[in-house]
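Take a look at these structures.
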Structure 1
Amino acid sequence: MKLKYLIFLFIGIIVFSCSKDDEKETHDPVAQALIDDDVLVEFLQSHYFTDEKEIDTILNGEVSLFSIVETENMVHNDINYKMYYYVDTDGSGKNPSRNDSIQMRYRGFTLDSIMFDQNLNFTSSRSWLHLPSLIEGWRYGMPHFKEGEKIIYPDESFDYENTGSGFFFIPSGMAYGNAGTNGIPSNAPIYFFVDLGKVIIADSDNDWVVNNDEDIDGDGDVKNDDTDEDGIPNYLDIDDDGDGILTKNEDANGDGDPTNDDTDGDGIPDYLDKDN
């Protein structure tokens, strides 16, 4: 069965996270993770990657997706998940982290091969997406792809060549879980085609500390680091230690980097040290 492109009215819904308050009380995410993996493995074993760079059902002994995909083992909310990805073109630049911004083309599909989402003007432009704002499957999937090289056309428009592209396949617990969303049923694994143009090393709060440096506990996720415990994670908090001095104003040596200033010599940089 060839991919059937069915675009729902609300474009852009897929990559943004939903509230867990919508989940049913009877939902067992641990059991669902195991079910999702079985469903994904069955899908990958029964489908293949065509010469047209689409996904189709195996009918004549084609090489299965399962034989070419890589596996990503993840732990999210203390639950073990597996997602699968396939890099079709390598890309020529840097890989994003889970905390960066990306400019790209994408299309999202259910396992019924129905397209529920794509970036606007898919064939002629790319969308900017901020990975900390996206579903966890994207945050784990995109670091496997590299950006391309910018090319500028005579009319001053631009695009990218030698981009990293391919697919990743996400269990429901790393997507929309039991809540589902428009066009996606509850407990539904999904997959995406992605084509990565550019990576921006993000500084979400413009405090002169890039997102990756706001990962205080070093677990790769900036969303759970909150030094002053004010309910705002550091990567969105312009005053990380809550001392009333903006983080960017705690750059004592004036080099544009607040992370290397420690006025009282206690091993804690000033911007994280309420008593400096």
Structure 2
Amino acid sequence: MKFNLTRDLCFFDLESTGLNVIRDRIIQIAIIKYFAKGREPEELSMLINPGIPISEEAMRVHGITPKDVANKPTFVQVAQKIYDFIGNADLAGYNSNRFDVPMLQEEFARAGIDFDIDHRRMIDVQRIFYKMEPRNLRAAVRFYCDKDLENAHDALADVKATIDVFEGQLRRYEGQDYEDDDGKVFVNPIRNDMQAVFEFTKDEKVLDITQRLRLTPEGEVVFNFGKYVGRPVAQTLVEDKQYYHWILNKEFSVQVKKLVKKLVQEYEQQQRENNPPK
């Protein structure tokens, strides 16, 4: 398709050391630039040495290792080239408004370049997807039950509609396997078996409903917020009792408070067992 452009448009994507747009760094950037004057699109793609470790979680997603970027230029070394390639173009990507654009801005700032976006049009393709294919109850009733939701936001009507949707899902996906982004295959996960549905839909990475704590792939509970984000909860709170008591006395959920108490108690017990008094 030929885009109707009044300004150049750059579609771009980043791979990074992690998901924190402030602390993490770019390790790969790819850009395809479309020109308002109709010339053929141009591409720019490069690996970048981030100068900091790449998280295990990130490597599992994109497969880029420290060895792959060891001899590549740093962002500072290629910043001007990337900046000149983008020029005054508008920007487009997938989830780019929340991740790629702010991370790119941070990298440019560290390189001493003011990457102004105030006068650029930002096209986030994910936002189109979410707006045009909503994932609310009304859309689910229409999709799975082929009817419209009546009396929306009446509690009893919403419960009945949710039951209709669940029944529709069980019918639609019976016998259908699912393969996730990592290639793991789930055999017939959506079937009339509540344990199977629970196992398939639970988020093993998040330990509490407020998403304050999460589980690493190695099975360690770490903070998902604040100054200790990514740090192990038990060890950190034993070492910083002031922070521990702050959590217990502030507006954290009962679930979070129970979890941190349990983790601290288990850690202290383990320390006593490993270091018995002489």
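Derivation of every value follows stated rules applied to the coordinates shown; laboratory data play no part. As the structure is a prediction and not an experimental result, all values here were calculated from the model. Cβ atoms are built from the backbone, for glycine too; each structure is taken alone.
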**OP:** Can you spot which of 1, 2 the value 4.1 was calculated from, given it is distance in nm of label points 7 Å out along Cα→Cβ at positions 143 and 231?
**Re:** 2
Original post:
Ranked by FRET efficiency 1/(1 + (r/R0)^6) of positions 79 and 119 (r between Cβ atoms, R0 = 25 Å, to 0.05), which of 1, 2 sits at the highest value?
Top reply: 2
Original post:
If relative contact order in percent (Cα under 8 Å, 6 or more apart) comes out at 10 when worked out from the coordinates, which of 1, 2 was used?
Top reply: 2
Subject >> When distance in nm of label points 7 Å out along Cα→Cβ at positions 71 and 191 is computed for each of 1, 2, the largest belongs to >> reply: 2
Original post:
From 1, 2, which structure was helix-only ellipticity at 222 nm (-39500 (n - 2.57) for each DSSP H run of 4 or more, over all residues; to 500) = -2500 calculated on?
Top reply: 1
Subject >> Among 1, 2, structure where FRET efficiency 1/(1 + (r/R0)^6) of positions 55 and 239 (r between Cβ atoms, R0 = 30 Å, to 0.05) as derived comes to 0.05 >> reply: 1
Original post:
When Kirkwood radius over Cα pairs in Å is calculated for each of the structures 1, 2, which structure yields the highest value?
Top reply: 2
